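Next up, some structures in structure tokens.
All of the numbers you see were taken from the coordinates with simple rules; none came from a lab. For clarity, every value in this text was computed on a predicted model and none was experimentally measured. Cβ atoms are built from the backbone, for glycine too; each structure is taken alone.
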Structure P
Amino acid sequence: MNELFQTATRPDESLFTRRNDPNDVRLGEIISTRESDYDSADIVIIGCPQDEGVTRNGGRDGARFAPDAIRREFYRLTPFGIKAKIFDFGNTIIQGTLEETHEAHCRIVTQFLRDGKRIIVLGGGNDISYPDGCAMSDAFGNANWIAINIDAHFDVRADRERNSGTPYRQLLEERLLTPDYFYEIGFQPQLASPVYYRYLQNLGVNLISLDQLRSRETADLEIRESIRQKFVSHSSSLSTFFGFDIDAVRSSEAPGSSAPNPFGLRAGEFLTLVQFAAKLTNTKIIEFSEVNPNFDIDNRTSKLVAVAMHKFCVG
């Protein structure tokens, strides 16, 4: 276990809000970072503070500051409704190249999964979905997990050099993810390449646009029914990964993004999907990416993700 902890930096103590009021306890006072508390934890938080993949993809840098910005807001919240034991592992140590960082992060997350933890991953760029997906495949087998990408974009670019737009292409091409178990949720046609749409369609990937989500009574109804059918037909053998790219949310409610978008999910719809992820007993990883504190307003975006983390922990 000591070797595992050497692969990450410990969380900065200044991020942990402490009011020292027994009538108003905050998460910063009760969530542990002590190595001895890891084994008993139900949920583990891990950050990956890098945005090299965003820069390679032509996005604006700054997402490397997101894990700690989100933590700062999360630890100000109260533990109301949270019964799970939460452990903050810290941040993956950034390596010399993006590829090496991905390998290091994958090893950490794979161990968490093998230890039976539910995991909250804080990016960083959305390229983090690749090592998180590799960890799912390593831990459960490539035919035994579902990936759900909540995103305005497909992230299946055919670029030779990996970046924040390539993670799901990598997983599909390397056969680490079964197309029928992959969901592209909330994509927006004006931002999505028709070439990549046909690529995904031909593979048999599940495609649900933002307009389709909005056509239902609740934002999660269509995806909920589709996944339910898969769980029914495969018993409890399928584990689930949710990747939430913050650019799926309209910029008026999430201005701090690597790729701001004026049209997208409302904050309430975003949280509804997070709550759906929390209610699935087989959800193993929930990942938040592309938050960019450099462009945030009143920490609005970090606060939204902090609330989403709270919803997941309650669930």
Structure Q
Amino acid sequence: MPDIPQLTVSDLKKLDAADSGRLFTSLLVVRKLNAKTAANGNPFFSVDLGDRGGSFSCTIFSDNAAFEALKAAGEGAVVQIEGKVDFYQGRLSPRLGQVTVVSEEELAARPGTIESLVEVAPEDAEALWTEFNGFIEAIGHDELRMTVRAVFEDIGEVFRWCPAAVAMHHAYRHGLLEHTIHMARAARALLPLYPEVDPDLALAGVLVHDTGKTIEYEGTLATKRSRRGILQGHVVLGYQLVRKAALKSRLDADRLERLEHIVLSHQGEPEWGAAVYAATPEAVFVSMVDNLDAKMGMVQRALRQAPPESEFSERLPGLSTSLLTKPITPA
């Protein structure tokens, strides 16, 4: 019997319906494990498995041997799986067979394995951090600059590797740093068009708007929401960080209120997590730039992960559609 090939998520996503039933093995991280109940009352898992190249979802019913293995493993575990290629509504959704948990000791004995499992931002993290500090120094107002600096001194190193989301956008290591830098670059380009927007306040708002995510998210190989993240959310947590730093830096009351408002309103809509609607020029500006980069981050990731022969990506929930990934035909 021939050896079963070891495939990455990128390898699997290059396959099509003609490969259905093909056996494979993969080393993956359990990114999400949601327990659900079928109409007949039987339990099942909706599970997301992934590595550095992306992820896929599949359904595991309680009569599958993989069900108990995944239940014991839990989110964040590394598993070796054996499965068969399958598709559901045009999307990769393998049928899992054997699932084996890989211990931390085993991972440590395989150099480079963890790096192959964790998706990272495509830009160099050190270069991004250097650029980030340049944006802080570009804030001309002294107490505002001191406030922003104090926020990141309070947070510590976690901001440099934290993802920007669990799944929607920039959902990978260094994703929050990348997202914030992209917003700052966009703000720098757009601010000359809107003289009504105070540039120092807007830039400060961009840099601190998502800092609550450093508390909201936790996990090394798979990201999940922390207790405080569930009970308070990153908007409130970011507001608390900013207020503490601003009082320490003796920021004047008017700018403090406006900076807090940027954090509280940047999600745009209450249904998306905003505490209030944006009601200052700077808050409207930051909210729109945030929305722009979140959506373009989804586009960039889909393009990076698209197999060369594909014309469209899978449906992207954040865009409510699939994305045309085929390059423009040269003139």
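Per-structure values
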quantity	calculated
Entry that produces 0.5 once distance in nm of label points 7 Å out along Cα→Cβ at positions 19 and 307 is calculated, selected from P, Q	Q
Ranking P, Q by relative contact order in percent (Cα under 8 Å, 6 or more apart), the structure that comes out highest	P
For 3.6 (distance in nm of label points 7 Å out along Cα→Cβ at positions 187 and 299, calculated) the corresponding structure among P, Q	P
Identity of the structure behind 0.80 (criterion: FRET efficiency 1/(1 + (r/R0)^6) of positions 67 and 203 (r between Cβ atoms, R0 = 41 Å, to 0.05), calculated), options P, Q	P
Structure from which -10500 was derived, helix-only ellipticity at 222 nm (-39500 (n - 2.57) for each DSSP H run of 4 or more, over all residues; to 500), options P, Q	P
Which of P, Q yields 14.1 [Kirkwood radius over Cα pairs in Å, for residues 155-242 alone, calculated]	P
Highest-scoring label, criterion being Rg/Rh (Cα atoms, Kirkwood Rh), among P, Q	Q
Computed 0.60 for FRET efficiency 1/(1 + (r/R0)^6) of positions 75 and 179 (r between Cβ atoms, R0 = 41 Å, to 0.05) - originating structure among P, Q	P
Test item: mean projected area of the Cα convex hull in nm², for residues 27-106 alone calculated as 5.5, pick one of P, Q	Q
Computed 0.10 for FRET efficiency 1/(1 + (r/R0)^6) of positions 59 and 131 (r between Cβ atoms, R0 = 30 Å, to 0.05) - originating structure among P, Q	Q
